[in-house]
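Down below are the structures I want you to see.
Coordinate-derived values only; no laboratory data. Keep in mind the model is a prediction, meaning the values are calculated, not measured. Cβ atoms are built from the backbone, for glycine too; each structure is taken alone.
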Structure 1
Amino acid sequence: GAVPAGLPILDAGCGTGLSGEALHDAGFERLVGVDVSSASLEVCKQKGVYSDLQVCDLECADGPMPFADDSFAGLVCVGVLSYVQRFDKVFREWQRVVAPGGLVVFTHRPALW
């Protein structure tokens, strides 16, 4: 199923906001971005497509993501998981913040290294 455009979407590892721009252009207006790089988030802020941006380590080294359970109807993660070592922590946290029935879409390039 698809996620209705009016519901909140988390861009996990949003980087400089390329995925967010594409989602915004597709009609999604409630985008939240997280990334480990505050410099990347500054670039995102200039694009004006995210309603909230947070510095966050997807592997939860500093604790859980700063969102309540079931906060998002969907989650996208593009080009990030190739750099993750603790998939168990990442997927468990995604399960916590995405509402039941929500959609999670990610890419993974295992041969990157």
Structure 2
Amino acid sequence: MTSKRQELETKLLQLVNPAYQSMLGHIRAKTLDDFKEALDKAIEREGFAVAVHDCTQSFMLKFDKGCEVCAAKLSELTTLYEGQLNRALSEPVEALLDAASDDTWPAARELLQ
């Protein structure tokens, strides 16, 4: 991997990661709040052990599904930005190759480093 590509990927991760972490934090907080509320109600009806078991299973499943949505969105964004990154790197090289001269390969190497 070229240093320019690594640099661009690092910048991309710096942009996307805070939003991803924020989404996970929101999912976690919402799930925890809903879990506490449901557990309080379930303890009154079912007893502690059964309520904890049932609520834990139910809300872990909800959290996992929320994370799947978050991961799918991240994958979609990654694909989008990888395409943009490939275009940003390939267009200057293609322009150099179209106007090929003696310094084409050194110039291409310079662009990709």
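State the single structure among 1, 2 that was used to calculate distance in nm of label points 7 Å out along Cα→Cβ at positions 51 and 83, giving 5.0.
Derived from 2, not from the others.
Could you tell me which structure in 1, 2 was used to calculate helix-only ellipticity at 222 nm (-39500 (n - 2.57) for each DSSP H run of 4 or more, over all residues; to 500) as -33500?
Source structure: 2.
Of the structures labelled 1, 2, one was used to calculate distance in nm of label points 7 Å out along Cα→Cβ at positions 27 and 99, giving 1.8. Name it.
1
By the measure Cα Rg over 2.2 N^0.38 Å, tell me the structure among 1, 2 with the highest figure.
By Cα Rg over 2.2 N^0.38 Å, the leading structure of 1, 2 is 2.
A value of 27 was computed for relative contact order in percent (Cα under 8 Å, 6 or more apart); which of 1, 2 is the source structure?
1
With distance in nm of label points 7 Å out along Cα→Cβ at positions 19 and 59 coming out at 2.9, pick the structure among 1, 2 it was computed from.
Working: 1: 1.8; 2: 2.9.
Working through the options, I get structure 2.
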